[in-house]
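What follows is a group of structures, each given as structure tokens.
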Structure P
Amino acid sequence: MTDAPVVLDVEDLTKHFPVRKGFLGRTVAQVRAVDGVSLHIRQGETLGLVGESGSGKSTVGKSVLRLLDPTGGRIHLHGEDITQVSGEALRDARRKMQMIFQDPYASLNPRLTIGDIIMEPLENFEKFSRTQRRERASDLLDRVGLRHEALKRYPHEFSGGQRQRVGVARALALNPSLIVADEPVSALDVSVQAQVLNLLVRLQREFNLAYLFISHDLGVVEHISHRVAVMYLGQLVEVADKETLFTNAQHPYTEALLSAVPIPDPTRKRKRIILPGDVPSPINPPSGCRFHTRCPYAEPRCKAEIPAMRELSPGHSVGCNLR
């Protein structure tokens, strides 16, 4: 897979949200939701993006899709810089990237039939006849494991897992090369989660898709990802292939996350790492290493030195002053 072409290349991505105050709405501070994130995804690869709530994972996904305008950095899709494009150029870029949303109930329009929901992207982007759009929608339903009769039914007639399959079918309608999946199984039962994850894996092999898979569940990420990137307070702290990260994590934050993953064996026990304190505010993040206020190994220099991402081994990078 290292020889596969790069679909998405993100360089030093930042996204800051203004905090306004007063009658005139003056900007008094900035929420540093994403602060210098760099990553890449190759064709046929899944990059898992993990971190606790508020770390900036979803903001990265929305910025990549240009649903949010980045504050800084560069976003390259198939080598083309789409950071500042607009109009028809942005419209063309969006044909190549789609999103699977977290909530299968809120992400489908209850007033539209399943057929209309799947055909909507085709109507907006492709010059297909009504018959051609229905044939495409029917084929996509079959690929995600739903019957043709579902075309005429409405979202409220389906379970959460079935609705998420409809969301997957809609994301595939335009034959994208990149799909951003933002917590796509977190609202589903565990047994249904496995079915949807296996569906995503099968479709990736079938269409050679690139996935940016956003999740807080490391068990899910381990199942579907090829590489994993760990975020803390708007920044990446560790990036590695799946096997390396789960067996030889080097950043203290990654170690703490892994210690919280349940082991499906009652005879085995894992030492839980409890981090002290709370996550600092992204409005006023700590100086130096942003994790030093909760790190059990922090040294005085961690308060002053901003750690750079260093490659410890091929494909394994860590942002820590002590590594």
Structure Q
Amino acid sequence: MLLEVENVIKRFPVRGGFLGKPTAYVHAVNGVSLHVKGGETLGIVGESGCGKSTLARLIVRLLAPDAGAIRFDGQDLVACSRSALRAIRRDLQIVFQDPFGSLNPRMTVGDIVAEPLVIHDIGAGGERRRRVEELLTLVGLSGDVAHRYPHEFSGGQRQRIGIARAIALQPKCIVADEPVSALDVSVQGEVLNLLMDLQRTLAIAYVFIAHDIKVVAQVSHRIAVMYLGQIVEELPAEKLLEARHPYTRALLAAVPIADPTRRERAAPLGGDVPSPITLPPGCPFHPRCKYREANCLTDPPALLPQGPNHRAACHYVDKVLADILP
């Protein structure tokens, strides 16, 4: 297994009072476990604020978890030293959501793409320049733009530059944190096709994070659905229409359907997302769930098998199935 995340927890203190002591905690990631194989894409989907981006930063160790284990290619990322982590980052890279904020405006595109090569002391002089031109061409840009600055490019082009920087070291895995959410719809498809082409060419594994379930389904082999810092369902992408958690069904129901004769039978979500500071007892989704019963308010559901490579955390999967079966 290339990447393994086991029961990872991350809380952020809410400080107050005269001395600024923690008065409460934001439960951003609350016991997440997942895995990614080499060359595979695991999509992670959920509403804004569910903990997806925090999980991305935990995986690449931009944040340290409060509990749990993260292993990459057999190495423990939580316990490893700074120097060991630096070496691991040759194989584990990240593409950020904001294609402008993630690029240094004072550096040329060539310097931005070459920076990983400089940090890891790979090549020199003309060799690095040739590698930068090769990378820019690989992501659909001309090699002669290396002398230009990020503000001279469109959002889609800037994201291509960020992708070129991420693949500069030929990593085994890239965490893509909402890489197309800031782009126009017409450009999103181009960037998604680029990522899939690079995966086929370079055998890269992706952890692809987004809030749009149809985008995640397009690029992923498996999909994990997050809600309030927890994985509530995990299933193969081709089985997405057979999802059995009420939250996943609600995400599917929110996707516009081009066929006017088709209707998703799941009711739209009501109410607001509960505060991650004060998590609801029992099932975290119960305040918004039409299937809830008394035990949902007190007993947290386990993530149980629902079929091959399919798990869901719901006490009343049978009720959901009754609604989606013809």
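Values quoted throughout were computed directly from the atomic coordinates according to the rules given, and no laboratory measurement underlies them. The structure presented is a predicted model; accordingly, all values stated were derived computationally and were not measured. Cβ atoms are built from the backbone, for glycine too; each structure is taken alone.
Out of P, Q, which one gives 31, 25, 17 for Cα extents along the principal axes in Å, for residues 48-103 alone as computed from the coordinates? That value comes from structure Q.
When distance in nm of label points 7 Å out along Cα→Cβ at positions 32 and 304 is computed for each of P, Q, the one that comes out at 2.5 is Q.
A value of 0.75 was derived for FRET efficiency 1/(1 + (r/R0)^6) of positions 64 and 168 (r between Cβ atoms, R0 = 30 Å, to 0.05); which structure in P, Q was it taken from? Only one of P, Q returns 0.75 for FRET efficiency 1/(1 + (r/R0)^6) of positions 64 and 168 (r between Cβ atoms, R0 = 30 Å, to 0.05), namely Q.
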